[in-house]
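Listed below are the structures to be examined.
Bear in mind that the values in this text are calculations on the coordinates, not laboratory data. On a predicted model such as this, the values are computed, not experimentally measured, just so you know. Cβ atoms are built from the backbone, for glycine too; each structure is taken alone.
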Structure 1
Amino acid sequence: MTIAVFVGSLLLAMGMGIPIAFALLASGVALMWHLDLFDAQILAQNVIGGADSFPLLAVPFFMLAGEIMNVGGLSKRIVDFALALVGHVKGGLGYVTIMAGCLLSALSGSAVADAAALTALLLPMMVKAGHDKPRAAGLIAATGVIGPVIPPSIGLVIFGVAANVSISKLFLAAIVPGLLIGGALWITWAWLVRREKIVPPPRKSSAEIATAFRNALWALMLPVIILVGLRMGVFTPTEAAVVAAVYALFVSTVIYREISWRDLYGIFVAAAKTSAVVMFLIAAAMVSAWLITVADLPSKIIGLLEPFMGNQILLMLAIMVIVMVVGTAMDMTPTILILTPVLMPVVKAAGIDPVYFGVLFIINNSIGLVTPPVGTVLNVVAGVGKISMDDVTRGVVPFMIAEFAILLVMVVFPQLVIAPARWFGG
């Protein structure tokens, strides 16, 4: 009954069109009434306490860094460098999209920001070159999914805080899985374009490649600084977010000089608005998280998953299916905040590595960004690329299947995640 009250009130509020943050508060109040625990003071304390977290400071700073990178020319130079490397091969613009997506993922940590930048820069070029527009848009959308996987990742930060798992370990564990997803997209694109009659542009000379590399070098140094700093223990993930924002600001204003001091106000306001939405969502979800613990919902979930508890692979498969279904109807952040406090006790009871689970959980939620009907990234690509949602959805299907296939492989072979994580983490 407790699960029915929580889920039913949440779905009812969402069905009425109430924003997800307020829907979470409404479901929390409904659960409070059901448990005879309603107290406005407890509600307020959990909301304030939910946002009062030092690790969560990484979220607004990474969002600020992403805004600066897109406006300040870092994203454009990374795309130009990828074009110089592989733009000349058949289907080269698709490979450029995947390479640029992986590099941008190591800068911003946001699927929406990466997808918007790639759509604006590359979709017109791909269409002009003769590629099928829905397929090109689908590839860009699927590439945006890598954003929350390869560190730094806002999704991993939120999960780390909600699950009380080391964010540094999550960052280092997600590197190889993110690259595997990129590899799967590369193979899928190669298979799809083999019959297209596209005339690729001429190969760039060594001098042109060197020039593109020099132009992109400042942008390419940022993920190196962040990952080496985390690996060597120079700074925490929160401090890494500050480093990323300050570095991006310095490069954009002093080195590339594409941002004037007059532009900074608009950039900071845009980052603040996005951060406010996410932080309020996190704060609202903390009410539900507290009530989930008080109502002992995890033990009820463990009871439902009892048939799978003896086999870690089957249990992970069952959990991934649940997350996949939820991801079709709910955005990434609320899914993380709602399911993490429910699923983590199950994972710990089964003896599954929390870092391994966290990486797969975030990958699954990231793929949810391109699964209809919600598909936040699909909407972004459709809006920026001036293409219908139906066309983007049709184009993303083969790439989405490839991403789910990689997720399945990592469920069946956990060492693909655990072994590199241990190597990177020392």
Structure 2
Amino acid sequence: MGILYDDVVIIRQSEKEDDPTIITVNCPDKTGLGCDLCRLILFFGLSIVRGDVSTDGRWCYIVFWVIGKPSTRWGLLKKRLIGVCPSCSLASAIPFYRSELQPPEPPDVFLLKFCCCDRRGLLHDVTVVLCDLELIIKRVKVSTTPDGRVVDLFFVTDTRELLHTRKRQEDTLDHLKAALGDDMISCEIEMVGPEITACSQGHSFLPPAITEDKFNLDLNEHQSGSLTSNSVSVDMDNSLSPSHTLVQIVCQDHKGLLYDIMRTLKDYNIQISYGRFTTKEKRNCEVDLFIMQADGKKIVDLSKQNMLSSRIRMELLRPLRVAVVSRGPDTELLVANPVELSGKGRPLVFYDITLALMMLNTGIFLAEIGRQVIGDREWEVYRVLLEGDGLSVPRDRIEEAIWKTLMGWE
């Protein structure tokens, strides 16, 4: 008897507005499954307030308590969560903690090119439409012409894998026209080769705030002005389990916190056998994880413990990097976030950047997304040239607003 397809993911919506919705995932296990699930939940704009993970290496049982919005499309979320779960028919054939099978073929890339009249909040309105349509922004180049027009080039992939069809393209154009109204002048969609996005060049100039690979991990909440979370505690203990290392994390909550932890463990090929995540008052979080290496053994090497502990602390203290710098007479905003070894970047970063700038009433003259190797890792770098020679909003306020929006702090 196998589990029913519809029972792989069960979503029980809350009856009261402030109560969390419970998402239950019951499926075969695979390396990095927790990371993939958390990334999807983050993509749908949900906050995880509690989580439980349990697996024997072949089958896993995961429960998330999430806070959503009235506009959350729960049915679509369920479909997407099921899509990242391994097929139940493979359960009996999966060896203990088997790594992912052959990586999937890269999705088709499409160029969305449109011209419209410039106005405040335009880029954010476009980003909202693309996110609602489940179009993933891989690269973007936005420029403003002297006559007040904007030429936008969005390189996107389609989660639904339907953008090659006329119906899907027409639906996309209709949604953009509805959002932009008379501001839209023209819009085109065409498929491009993967070499278009593969040749993404790194920026010629990146400030130390972005490029530094190591920074002071002893930062604390009394150091004002630093774009970091409050202090993070990471402890490891091998005495409580004969086969697992216990990792205990105490830190401040932020948007995508569980995703950042799961992403780090996935990149290190660390397996989670049991885990619990809870949020406390004042945005404090406690995480307990029983983990093992890919060979099924606990982590006894002190150097490996210190390396993993330091990496987790760094990812939670500053999961993204933000800087506002001068480029001659211009002011440039730079945001960088680490890319998973699988090639996936953090979702909704561009959405949050454009939202924060719109709330500050700060215009965008040019925007680009590229990828660059910083240290030993690949990063997604967002470069935004802000409008105006002398900005009415101080740079430190722009940095703070971008940081708080990215971290989900009101």
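Quick look at the values:
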{"read-out": "Origin of the derived value 2.1 (distance in nm of label points 7 Å out along Cα→Cβ at positions 232 and 288; candidates 1, 2)", "value": "2"}
{"read-out": "Parent structure of the calculated result 17, given that relative contact order in percent (Cα under 8 Å, 6 or more apart) is the read-out and 1, 2 the choices", "value": "2"}
{"read-out": "Given -8000 for helix-only ellipticity at 222 nm (-39500 (n - 2.57) for each DSSP H run of 4 or more, over all residues; to 500), calculated: source structure among 1, 2", "value": "2"}
{"read-out": "At a computed 28.5 (mean count of other Cβ atoms within 10 Å over residues 152-159), which of 1, 2", "value": "1"}
{"read-out": "Value 0.5, calculated as distance in nm of label points 7 Å out along Cα→Cβ at positions 48 and 272, assigned to which of 1, 2", "value": "2"}
{"read-out": "Highest-scoring label, criterion being Kirkwood radius over Cα pairs in Å, for residues 72-159 alone, among 1, 2", "value": "2"}
{"read-out": "When mean projected area of the Cα convex hull in nm², for residues 56-207 alone is computed for each of 1, 2, the largest belongs to", "value": "2"}
